[in-house]
Structure P
Amino acid sequence: MILIVDDKYENLFSLKTLLQLYAYETDTAASGEEALKKILKNEYSVIILDVQMPDMDGYEVAEAISGLNKTRDIPIIFLSAVNIDKRFIAKGYDSGGVDYITKPFDNDLLLLKVRTFYRLSQQRKELKMVEEALRREIDMRKKSQAEVEEINSLLEFKVEERTRDLTQLNKDLENRNAELAQYAYLASHDLQEPLRKIITFIKIIDDKYLAGIPEAKQEITKVITSAERMRNLINALLSYSKLSAVSYFTPVNLNDIIKDALADLELAVKDKQAIIQVTTLPEVEGIAAQMRQLFMNLLSNALKFSKTTIQPQIKIYCEPVDELSLEAAPVKTGRYVRIHCSDNGIGLDESYIDKIFVIFQRLHGRTQYEGTGIGLAIVKKIVEKHNGLIGVKSHEGEGATFTIVLPLKQSNNTN
């Protein structure tokens, strides 16, 4: 509560109205004597005190307040339209004030100062409560010293154990950072440099030799676009691989993302004569480049492990759910979206499900199926980075269904 002390009713009314507009609880006193009586009975967080008052001026009231143990810590803000000379302002601080505002004053400035000192007063009260709680805790501990010593001994053991664990984790982190540094160099130089040359020479061919061939120019434009998208993907993957880098979540249209992924996979889809069905997907908060890579990896994985005896069919569909769960019942509107990517490919033995998300793990030899063994590991990392879940259901020879649960809105802007 804020106490306003002024001998003029209009001043009390205007200040009280202003503060109540901003939800401050207020009390008023028309004289120094009335103010002191109220201060002894009630608790106040801030006192706004007029300087010039009959019988007992603001300086005397402030000195009386500062002289009492109960009230000495209450912030006092002086208001004065007459005593605006430096010596009067200095006297205000000497008598116990924390600020001195001259009239006419700016409402916003006064509110800012009231808010600041109000917050400080509340924090001081909370600190006193904490100190009192600590004092009681100390008293209790003194009464049961033997029990405390036993607890301390146990805590020391736990601290040592935890310290060992943290030391090992730090070593593991250093090793991972070293691997990351090597990968960053590979991605930034060894991968981007040849890609840059490919793009450059394709553009030269386009400019010099394809100006009069619209059909070829259209196809070469697709090549350039795909190469540019590959370069962007490498840059995005490089940024993602740096664990210390900040990634910003933005609205991502998943339908556009899948269109881009299918455009990149156009040749593979035609070669396999695959049928791909995609239902309408929602907009989520995410990292667009990583979402594109996620669906690229899932789709290319489904195409790669298709059967040679039947036409590949890939379906991407979704349903809203209200909890982060692979098994939750669908709802009409929910905070999450559960996306399924199913195929009629060769499938896999469910005993290997945990293994497929481990980096560089392969279930088939390189001569059977091409790949690096990193695709699904990256998918899992991207899903986790977006605070989601991923799972898979499959039987050997019966295709596979990958399920991803993503929040529609992220709790933080970054990850």
Structure Q
Amino acid sequence: MSDLEREALKRNPGKLYLFSFLWMFMIIMPIIVLFFKDRGLPLTDIYWLQSVFAATMIVCELPSGYICDLFGRKGALIIASVFHGIGFSIFPFTSDFATLVVAEIFLGVGVSLFSGTDTSLIYDTMNAIDPKKAKIKLIGRLMFYRQIGEFAGALVGGWIVYWSLEANVVSNAIVSWLPLIVALSLVEPKREKLSKTKHIDNFKYIFKSLFGHSSLLNLLFLNFIFYSVATITAIWSYQGRWEEVGIPLEYFGYLWAFNSLIVAFMGKNAHKIEKRLGSSGALIYYGMVPAIGFLGLSYFSNIFLVVGLCYFLQSGRAINAVVIRDGINKRVSGDMRATANSLAGAGMRLVFGVIGPVFGYVVDNGSYQKAYLWMGWIYVVCFFLVLLPLLFQRKNFDPIN
């Protein structure tokens, strides 16, 4: 590798941090549920809409990850940025469920191409220029800048909604094209690649490598999937619950921004949390968070307790997104890393595609408290059936650096 190539690759992490910041700079997010309601959607339909998004990702995740492993990370992020921009650019022109479905399909394809590709490119870049460096810190920073982007977007979105809801939606459509500019400047590192002709052999190799030899890797996938579903189900319920307990709309941007800030700093320091608590302690903490958080929300209606429990629920997200994801990525080789990340994302979307609409139905035909109650008990069961088997594998955990 020439000095020029090495210097170009050294700029990749910074560019990926900026890309992740701009990708998550979605100023519509603090009022997204209210936007859907403004278009006439009840909560059940909003969760069905997210199921369409999830279904699109399930269909596209594995092919997109495989294509990314075959042809490169940079191209995948460029195409992802185009679909991201188109999806949000449809929003201002929507007036019914069907048009929103089209927008969600574009967004789903974009996210499926983005999902795990930035992580894969970070690992590939560091393996090319500094193989011994611990990647978990970089993954934590990647999450930090994503959440700071969401934090900044929430603040800006909260200010713009003072003028009107539509001004927010149009502004979001414009800024959604910014990640494309950064994606075009990325550098693709050299790495081992799968054969471009022996696809059946490739899939046999991937399946055997991911699921055929390591129960620890299988359990990491399972935990990533189920605990990611807890996060996404919870976060889609917050705005409706905040509205229900009497929080004025003008505060939503600040509440959403602070939520992102908590996740950002938890993500950036996830490796320190793991070091302080130990791997087992960190896993026990993140395993308990959904059960305690959902059951708490089912019981309390005080504004401050509701907001506090919403934030508490998100605190486990960083450990899942950084520590568990790092556990997966350092156990798979570079030639299949994007496919592995895509499989984890597809599994999460598949489970959410079932749980999300049921959660929305319970809210629409019962209450938020009832929906939170059954989610809480689901994660009590998950603690024993999903997390504990992973803890029993602790003798196989890597030392914490």
Structure R
Amino acid sequence: MSARGRGFAKLSRVEEVLMKLKEKVTELSHEEVPLRECYGRVLGVDVESPMDLPPFHRSAVDGYAVKAEDTFNASIANPVKLRLKGKIGIGEVEAPSLNRGEAVKVDTGSLLPPGSDAVVMLEYTKKVEDWVEVYSPVAPWQNVSKKGEDVKRGEVVLNKGMVLHPQDIALAASLGLNKLTVVKRPRVLIIPTGVELLQPGEPWTLGRVYNSNAYMLLGLAKLYGAVGELKPPIPGDYGSVEEALRNLSLYDSIVFTGGSSAGEEDVVPEVIARRGELVAHGLALKPGMPAAAAVVEGKPVFSLPGFPVACMIAFEELVGPTLAWMAGMKEPPKRATVKAILDRRVPGSLGRKTFLRVKLSWKDGVLRAEPLRASGSGVLSSVVKADGYVVIPEDQDLLEEGGEVEVKLYRGWMT
């Protein structure tokens, strides 16, 4: 039954809604992309190393390759003299083989000559004509990067579902890979609704507001592995919403903002329900309650509140994790957290997960969290001024002053 004009008879927990969506929405297919385009993408398969890394024994320092046992008695007072047999530079492969009592000059990264098993650092040697005096002993394999000590051939080095960071791409490059198999990024159409909306750059007139939610959602979609596309605002009546839904064949998901509540003009969830299965309308969130989720033609469609803070929270709690799942992520991105002491007593809202915006400051060596007083669901500046938020669970009616809380940071993400 539609909540329009009646209110919400029941609020759904986000966790339950996400479970239902996961049963109905699948991970997207895979594609191969060049290494230079892999940053931030989600790996679609495990990557096994095609080679050992390092691929050969190599010197870890500038110095002389030796047989370690030749140096065991070396000291400043009694240096060991070894015959200099030659030199091998970085990238060279023609290396003289060592016998007892011999040394070969090497650079950092040079191939270790056959017969040698250690390198004496340059600082502990002295070249005297065709001989090298060694003033410090080395143990077998000292100052040597052994073949395969970093990565063994056949070893799984990158795991399916991981978001690729610069170091992951560097590892793939070091193994000679020039492309990786990743999950396709969900393409999301973001549609703001409301006759009152102006586009940024248009002259302001009385009674109108600028479309801000769409630009916020565009950034959030990217954080969760998706590619967002903006559509100009639509009125949000039956006809315009129906027309907008016809775009679904070109995208993997549609996100409406505005027109999601229980007012007479809030028709978006009702129109979506006509086209598919309405999974939930009304979430146990504060703010963010009027959000809705549906599945249309096997694709998730969302209706988020028009108030910007409520829209942001509903996206992070509901839309973001769904997109991350479609993008192949093992876990959705999470905000970085810190522990702090709450500065004052704050009531919760039984039955609804409450998001308390806070400002952080150090007082007497203790990190403290001060709740913001101007924190309505339409006060967008509050999430700019705040350092983060504290989640009060649905079954908790109070946070006591002086208690330790976990603060999720607005400007810190972990992927």
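Here are the numbers for the structure shown:
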read-out	value
Origin of the value 2.4, where distance in nm of label points 7 Å out along Cα→Cβ at positions 259 and 275 was derived from one of P, Q, R	P
Test item: helix-only ellipticity at 222 nm (-39500 (n - 2.57) for each DSSP H run of 4 or more, over all residues; to 500) calculated as -25000, pick one of P, Q, R	Q
Entry that produces 5.0 once distance in nm of label points 7 Å out along Cα→Cβ at positions 171 and 307 is calculated, selected from P, Q, R	P
Relative contact order in percent (Cα under 8 Å, 6 or more apart) derived as 17 - corresponding label from P, Q, R	R
If Kirkwood radius over Cα pairs in Å is computed and equals 21.4, the structure in P, Q, R	Q
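Any read-out appearing in this document is the output of simple, stated calculations on the displayed coordinates, not a laboratory observation. Fair warning: this is a prediction, and the values are worked out from it, not measured in the lab. Cβ atoms are built from the backbone, for glycine too; each structure is taken alone.
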